[in-house]
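No lab work stands behind these numbers, since they all come straight from the coordinates. These numbers were taken from a predicted model, which means no experiment stands behind them. Cβ atoms are built from the backbone, for glycine too; each structure is taken alone.
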Structure 1
């Protein structure tokens, strides 16, 4: 998704060294989170970058919309756009521009 935006950063090392930006670096945490060993983990956001695993701190509820019924995917475009417009600007993460 970001390969064209950060082509140099996302490029696979030509020398066969550890590919810090490979999507597969996320897989071990995803597998562990799906295991019984992670049963005490809930409501957390993780960031994985290369060999680094980081827990985001300061998570809080933001703007919300309650339809009072199940949403249909076709309804969500404008709803999510409105919620994002109302939400606080996030802290820039690694690789973001600006």
Structure 2
């Protein structure tokens, strides 16, 4: 930027850079997805009727996977997202048999 003789506000540049980096950070989504998976496994072990609850958890898992997919800026990560979506659809099909 200095070579182009463009003046920049350092604070504004830093804010924009942080915003851009946060846009691609999937840490929160990974943590939430893991929590949903752990809860899903716990609920599956319950003796109660859990079909609908598992459906709701699967729906939340899908939201996290979709958010990861929208933030994915790497081909390999996008492939993993497609695989996760495929596996989640299989889970949802099985849940329909439980309901």
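One of 1, 2 was used to compute mean count of other Cβ atoms within 10 Å over residues 26-33, and the answer was 14.4. Which one was it? The structure behind it is 2. A value of 15.8 was derived for mean count of other Cβ atoms within 10 Å over residues 50-57; which structure in 1, 2 was it taken from? The value was obtained from structure 2. If semi-axes √(5λ) of the Cα gyration tensor in Å is calculated from each of 1, 2, which structure is the one that comes out at 30, 21, 14? The read-out comes from structure 1. Can you tell which of 1, 2 yields -6000 when helix-only ellipticity at 222 nm (-39500 (n - 2.57) for each DSSP H run of 4 or more, over all residues; to 500) is derived from it? So the calculation was done on 1. Quick check: 17 is what I get for relative contact order in percent (Cα under 8 Å, 6 or more apart), calculated from one of 1, 2. Which structure matches? So the calculation was done on 1.
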